[in-house]
Every structure is written in structure tokens, then in C-alpha cells.
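Down below are the structures I want you to see.
Please treat every number below as a calculation from the coordinates, not as lab data. Remember, predicted model here, so these are calculated numbers, not experimental data. Cβ atoms are built from the backbone, for glycine too; each structure is taken alone.
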Structure I
Amino acid sequence: MLSDAKARQIAPGGKFLAAGMVPGLYLRPSSARGQGSWFLRFVSPVTGRRRDLGLGAYPEVGIAQARKLAMEARSAVADGRDPIEARRIEAAEIRAAAADRTFREAAQAVHAELRDGFRNAKHAAQWINTLEAFVFPKIGDRKVSGLRAADFAEALRPIWLAKPETASRVRQRCDAVMNWCAARDIIVASPLKVVTALLPAQPGKRERVEHHPTVPWRELPAMCRTLFRDKPETTGRLLLEFVILTACRSGEARRMTWSEIDQAKAIWTIPAGRMKARLIHRVPLAARALEILRYMETQSDGSALVFTSRRGTALSDMTLTKILRDAAIASDTAGRTATVHGFRSSFRDWASEHAYPRDLAERALSHTIKDATEAAYHRTDLLDQRRSIMDAWAKWLAD
């Protein structure tokens, strides 16, 4: 009887280990200690030849599961069936059934698999909603096996120039669906790789990016006086001030919990799961930011969240936007009200104008280093150096 303790000691290049209980079940060593692959050696009742049936890798497939799979295969052999041929026929039937899958069905299957990996429910909904709006009406009910680049080009054409950013995202999502189909042998390859050859050139990305409306950094002290000085300390107003003070994304502050705050060290540690880059980010807290947290502590009803709505849930982004709109806070772009996200740009401009190192400013905004070589040598988040820049930022806002 092969035990798990013995299997974990299997060495590269060693002998096959017989699993016991099921005749012909062996564990073949792989290139690393404690790893191998299961196979069942049997004589085919169809051809009379010896064959090896793979049953998975160890330790992903444990001993008990390997024995169960081997016993099922042995039962098939006893019934006069070759389990390898049976597996091939089953796979062919699955591929045949999949070949009848429509683009809508394939997209829904892909979305179901990807859903848990989206940053939030809004992004998950947008992924499938854009396909429902722009692609499904044209080709949603057609079989993926019959779709060509021209079909996707016709679906994208109405928005290709009118909504270039949306069109690019839709094309990427269609490509993800077709790559999923290719990986399952439903099609040979995704036709989206060449679809741009059938469409006119889009405007350059730099020309079509519309940045968030931003309040010029020199106007921020006056704006803060308008918004916060001698005003009621509502949860929404305090949250907005905290967001500006920390130059964070609003969602990071809106969902902040008390467990993330270390008031003694004046540090807010945001877990990787709540960060855009999926990396832990530490924020040094200036004195005014700590004052806001201490006040919110006196108002807390025991909720895990720092800033809560009357229903006990996280405040919405529209709560902060409404404060700016009600105060008629204008941006540097005529006709547009300032946005909450735009204050990050205000901070970045202020940091540049005051000659703070680029690396400090970028780390304060939790921007990742795009250059892989440079990133490999950065092993610190420069918290102490960033504390001075955030203290100076808070002092500027209070002037």
C-alpha cells in the first residue's frame, strides 16, 4: 500500500511506485521531489495491446482519488470497453456540442468564469453589458464556429469612431471570448487579431483621452475654505476632506475599515484586495487626517467601516460628487465641475511644482512602476519620506 508519506519522498528519476489495491496503478516520478503523475497500465479489451491511461498529477490528485479513478477505469475494462477510447469519444462529443454554442452562450460562460476576478460588481456588469448592447444584437445568436473577422468588424463599426474607447474594450472582450473557444478546440484561433484591418484607423489615444476635471493646485486652499471651514461636520464632508488630504482613490477611503488604521503610528494600511494594483499600500496620515478619524471614532456605532451611510453601508461616490456640485466647485476645464478623482492630479501637479522627487509623488498616489527592471530594485515603499510630503500637502491645503 502506497502511503502519502512515501509518495512525498518520491525522487526524480526513481522507480515507479505501485499504489496498491488497484492492479496496474502506478505513480511515475516527475522532475521534482515529491511530485509525479498517476497512470493505470492495462490491456485493452478492444485491441489486446498494453496501454497507459493518465490519471493526473500528484499531489494535486491524491492517492485516494487516483485509486477511485483507476477502479472506474478497471470497471470499464471488465465491461469490454477501452477507457482511453471512451475518453476520446467523450471529448469528441463535448467538442461537437460546443461547436453548436452561440457567441452569446460562449460570452456568458466566459463572464461567469471571470466574474470573481473583477475589482467590483460594477466592472463585472460592464463587461457583459457592453457585449449585450453592441455585439449580441448583431451576432449573439450565431455559432462561434462560423464567425469571421468581418462579422466582428460589422458589429464594432457603429461605435468604432464614435466611441473609440468603448469599441476598443468591446473588441478586447470579444477576443477573450473567442480565445476561450480556441482553448477548448471549438475554433482554431480568434479572428479578432485581424479585425482592425477591416476598420478605419481610430484617433490616437492621446487625442481621445478625456482627463478628470481638476482644480488647479494654487486654488485648493481657497476651495477647502469654501468646502470645509465653518461647515457642519457631516460624514460626507469629512470623507471628502480625508480623500483630498491623503490623495487616495475615493473607493479606498469609502470602504476603509477601523482595522486598517494604526492611530499610534499614524498609518493607514490598505489591503491588496482593495487596491487597483493588487498591492498593499501604506498611507502616512497627517495631523488633520488623524483629527477626522478621531472624530469619526466618537460617532461610530460599532460598524467596521469608518465612514458609513445612515443605512450602515459605505457611502457612494455620488455623495462626494454632490458636495462638489452643490458648492459649484469649478475645475480648470470650462463647463465641467471638479471630480473627486481629479484631486489626485491636483496633488501630483503640486508635488511637481514644489520639486518633490517623482518617485515619492508616484508612490504617494500608489502608482506602480511600469518598468520591470526598475521595479525589481524597489524593495521599500519610502513611508518615512512620504510622510513629509503628505504633512506639507496638508499644511498647503490649510493655508
Structure II
Amino acid sequence: MSLSVAVIGGGAAGQMAAIVAARNGHRVTLLEKNEKLGKKLYITGKGRCNVTNDCGRDGFFANVIRNPRFLYSAYAAFSERDMISFLEANGCPVKVERGQRVFPVSDKSSDVQKALDRALKAAGVSIRLNADVREILTRDGIVCGVRTDRGMEPYDRVVLTTGGLSYPSTGSTGAGFEMAKSLGHTVTPLYPSLVPLETVESWPFALSGITLKNVRLTAKKGGKTIYSEQGEMLLTHFGVSGPLVLTASAYIAEDPAGTELSIDLKPAIPEEELHARLQRLVQENPKKAVGGAFSGVLPTRLLDAVFDQARIRPWAPASAFTKEQRQALVSALKGMPLTVKGTRPFSEAVVTRGGISVKEVKPSTLESKLVSGLFLAGEILDVDAFTGGFNLQIAWSTGALAGGSV
């Protein structure tokens, strides 16, 4: 039976839902309030679009933070291998990079959107841009249409894929949450996640723009280590950002303030060896100032911050450098401390933590348990993951399942 289907939101999940529903013979209208589809896709992966992660089932679920079991059916319906095949079949060859991250060969996010455009057109989806949906209409607990800026429009089924609150400039303003709440759905508390962190300490501010490579970032809460990984991070005018920080933020999204961070600037060198190196530099440069003797240890501006932390005067003579000072310097190099003040706003967050409670959605179909004929997919649901293409795969998988279930 051919049904009339409205998909609200033309992001990753919405486009996939529209394609699958139309391929199944339904009359699908994709309603997007922006002037173009996939606006958020264009900025993901720094414009390269990390479309998914070729890690397999176990790898995928290991990287889903919130409600992974809810996604079992969605992943089974449309995995990362299905997404890779979809892109290549629609003219967008892909490549796999470090960490199994998948990108278009061209490194252009626009090519991902072009592949979706081709699939939408081939499936016969009707696309309406600049379409402002204001309400989902129901009769006796069953979907019967939507109300847009044009007026009432009848539909047999509605798929809600309006995204979360992250990157509101792309249209993710939370309107979908309000529509869902008006129908009786619960929206769990919303927080920015995969987001830069503001710090109490000001030393990173003066070093804004410096990238720290091959460092180890450790996060502790109440004395307990909750995250520790080696990689890359960035010092900013408000605190810290970069891959390590974004991942760390996912562990503390709901209660970031007071989290203790520690940066090991020399994770590959044990403390004993670092002591020996510093002692050797002092012996080789007895006539230099401390700052000059240790100039090769770190970039000058960063080294000055380490000296401040260790309470060492860089202009003091190296010949007078004491064992206690060496210990203080080693401690600073192996653990520059920071305290999290809070996260940056939703406008800088990759994803939204929280959303429509998955207890009110059927995991096997993504149909609402409260409103018959209403399906939900993408970031609007209370599911999220770490960086690396996993959140986009959630969008593709849930979109495909919702579209296939209408």
C-alpha cells in the first residue's frame, strides 16, 4: 500500500529516511526549513565529512555512549558497510583513514550531499526547501498530517528528524523537541557533547592556537580517573579543544564543572629518563640560564608556562638548578593541571546529549509508542557516540530503519 509520508528535517537521518521510504513505494515529501539539504553535513569533519567508521559491529557499539542497545535493530537494518555501498553506488567513492574513519575520496563533504541528491531524485522524493513545520497533527492518537507556514497538510505517516541543539546555525534549534513534547513525549535533559572545554586556569589563553601533539590527557572526577588517552589537543583563548578534549567532554557532558584535567607533555618518556635528560642538559650548559639550557625540551612559549607551573625562573643560572627544581619541572612536564569551568555552548558542540526518551520509541521500528504513525530518527533521539563517524552512522542507521518501517 502506498502511503503519503512527510519527513521533517533534511539532514542525514531525514534524507536517508526519505530515500528508503520512497524506494519502498511511498509518496514522500521531505520538508526542510533551510535553503538547502544537509547543511550540517557540509561542516562535519572540517568540511571533509567523516561519513562513518569502518569498525564493524563491535567497534560501533563500543563507541556509542548513550543507549547502545536501543540501536541494535537500526544497525542491523543499515550498517557502516551498507552506508559505504550506498555512497559508492551513488557516485561518491570513499577511503578509510586512521582510526577506521571513512571520508569521501575527494575530501569534499559536498560530494556526500551530491550522492544523497542523486538517490533522492532516483527514488522520486518530493523536496520542499524553506518549509517551516510548526506542528504534527494527530486524530485519536494517530498521525494525520502537519501544519506548516503554508497551512494544514494531510499525511499518513510522519518521520521526525529535526536534529538536536548542536550547531544551531545549521537549523538545529530544538523545534523538533517541542513538537514531540506537545504530543506527550519526554525529552531528557539536553547538554552539549563532543565540545571544547573552558578552564579555570588562564595559562592556555596566552598560548591560544598552539597544538599539542602526542600528549596524554587524563580527566578525573572526585579523584577517580574517568578518561585517559594519548593524541592531539589544542590550547585556546578559553581553555582547551581538539580531538582528545572533545572525546573527554563526552564523559563529563552532564556535570563538567570541577573535572580535573592533566596533560602529560612527554608521555613516551618515563619520569626517571626525563630526570636524567634534564640533568644532562644542565651539565652540558652550565653557563646558560635555565631557559636556554632547556630550550629544546618544548616550544618556548609552552616551556614558559611549564616553568610557571613548576615555579622556576627561566633566567636563573643552570648551574644553580637544584634537584628539587628538577623534580618540580618533571612533575609539570608529566602533568600540567587544569580545572574544567564548563563546556562551550551548543553552537560549538558536535552533538547533543539527551533527547526524546528511547523508552517511548519502539527500537525495532522507531515508531512512537505514544502516537501511531509517528517515527523518530537521528540526533533527536537520546542516543549519541564518540567522534570518528559514529554519530553520523547513528543518523544513517536510524533514518534507514524509520524510513523502512513506515
Structure III
Amino acid sequence: MKQGSGSQMRVYMKIGDENRVVGQPRSLARIFLPLKSKLAYRMTRLATRGLADPFSIGLFGTRGIVDEINSSDADVVNIHFVGGEFMSIPQIGRIRKPIVWTFHDMWAFAGVEHYSSVDENADWRTGYNSSRNRSRLPLIDLDYWVWKRKKKHWKQPFHIITPSKWLEYCVRESALMEDFPVRTIPNCLNLDIYRPWPVEAARKAFNLPLDRKLILFGAIGRDVSGRKGFDLLAGAVGKLQEKNGEFDLVVFGQSRPANAPDWGFPVHYAGRLTDDLALAQLYSAVDVMVVPSRMDNLPQTGTEAQACGCPVVAFDVGGLGSVLEDQVTGFLVPPFDTSALAARISEIASSPDLRREMGLAARERALRLWEPRIVVQKYLETFREAVNLNDSC
């Protein structure tokens, strides 16, 4: 709206009173969303393997949503996340307006998984087919079945936006969408909130010590699949003990668990933060943010931390190369070298000058890449391209 374009958001369950957000009544959503999710979960028991990461079948969808979209006065439809059976695969194919789809993971061009193997012979690269090794598959190969449904129902190319260059590369490499128009536009941040805050005040707000080097990372209890790499983080922390005993660890996203792991360092649990201002102050309070993911697109913890002037250390995998600039706003280390991860964490936290230099560069990079006006203009350009292409067809 601030850029002169009207918008309306369609969600499954509306929370709050924003009049531009439309969703089902919460009473209905609370009944049907768990029901659809349970049915989808039971179907995945027939899948090629046990699934720990998020998955979507795209079978059920939301009743009436396509008619609602097609009869609206919208010039373009910007799809974001449609998992959790919010929209079915055929429903997406029946939308008769220009579609710009922002990918937040690999699901749209893969099978049921939101993150899949990136091997050179991965099925999303070569095309899922019925000649896969049947001896390793159960009665129904859901990955193959879901991918074939996408191929059948998505005949008209979408305009695709990926937040990271890595995900753009994956789209171009995919058998399903190699010819679809795609460009990288990062997610924007509210840089009036996500900005450097006074360190001493920020530490006092979270009751953190003023005289210790603080290392921040996200919740450790929800990494069921291992994709977020918290086992790798534990290995790096173990190596930090050999280097320096002046560190404290700070964990956000959870409170102290009943059986808290022994990290060998003092640990401060900040709890689950739903307030952007509180989160920005926490980033400002620490010396370095660690993102140990084995695979990720453009994790917001990495971009938010840099916007607050906090350097980031991560493995050089997936979209992490779009999150930070190596040796300028933090460090990218070889995948999954925990010794190198520990060394770079220690290097930043042990050098106030390096931490300050990287923090300033990180804030400058945030202003250059993730400022809302810059990002929105790129979106508007893509919307216009999608509408013009649709008019010419």
C-alpha cells in the first residue's frame, strides 16, 4: 500500500483484525486444518521413506478458494507458502490470473518434501519416473505421484521469485520448471526495528553478563531431521572449550528445557520471542550469530542479525551464500567442518575490532539489500512483467 499498490492477503486462519487479511473463521479452521493435516500425515506413511522435515501432498486444499481468487479484482496473484493442505495442486493450476510464486523451499519442483537431496542425480533434477529402484520403495511412491500431478496441472509457467541465488539455481536445474521465468529477490526487513541497539541496555534487558563474549543460536529442540545442524553446532561448541573459556551461549526460541544439555559453557535461554523489537535487541546484545544449517534457503535469523550489526558464521551451503558476505559481514566455512566453525566463531568473538568492523558492514549490507522500498520495487517490476506476459498470450 505504501508503494501505491493495493493488496489483500488470503490465509487459512486469520489471527488479528487487519481488514486486508482474509481467512476462514477460526472455529472452522481449528476443526478442518488438523483433520486435513492428519489425513495427509497418514498418507505419507506410504511414502518412500520416513519424513522428519515438513512435507506437503497438495491434495485437499481450501474449498472455494479458486473461485474467490478468479472472481476478485486482483491483477496478479502472489503465492507464498501453500503447504499444510492450504491449496491443492489442481487448485493452483486453475487460477486464471497471472501468478508470481515466491518459493521459500524446494517443494514446488520436488516431490512431497520441502527440502530434498541436492545430488547431481536427484529426482527433481532428472524428473521423477516409475523406473526408480522399486525394491527400495513401498506400494505407493508418493514423491513420484505428487510430482506427476504438478507436471499435469501446472501447464502455464509461473513467474518465480526465490529469496536466494542457490534456490534460483535449483529452479533452473529442475526438470519441472527449468523453462519458467525466475529471479532472485531477497525477503525484506523492517530496518527501523531490526537495527543496532545499545549493547549494554540490550544485555541488561535479557539479564545477560556485560563482561562475557556471547554466542547466539536458535532453538535446539526442534531440529528433528538434523537439517538445522544443531549436532554440528554441538561439535563446534565442544571444540571451543579447547580454545577459550570466556564464552557464554545464548539460545532463543525456547526456554530452558527440563533436561538441559551440558554445553560446557554457561547458557542463557531467552525463551520464545514473538516481538520483533525484543528479537532485535537480543541480536544487538551478542557478539556473533551462528547458523549451522546443513541446508537452508535464506534463514531470517541470519539476515535479521546482520541488520542489527551482528556478524554471522555459517556453513557454505544452500542459500547461506546469499545471507552473508564471506569475510566481510561474517564467515562462511567449509561444509560441515566443525573445527573451522569453532575457529571462526572464536575469531569474531575474541576480537572487538573485527566484530565492530563486520557489524558495520553487515548493517550497510542490510540497508542495501533488504530495505523494504528496494525489495518492493523489484516485486512490482515482476508483477508488471507477469501481467504483460499474460496480456500478450
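Some points to look at:
- Entry that produces 1.38 once Cα Rg over 2.2 N^0.38 Å is calculated, selected from I, II, III: I
- Entry that produces -9000 once helix-only ellipticity at 222 nm (-39500 (n - 2.57) for each DSSP H run of 4 or more, over all residues; to 500) is calculated, selected from I, II, III: II
- Test item: relative contact order in percent (Cα under 8 Å, 6 or more apart) calculated as 11, pick one of I, II, III: I
- When distance in nm of label points 7 Å out along Cα→Cβ at positions 89 and 249 is calculated for each of I, II, III, the greatest value falls to I.
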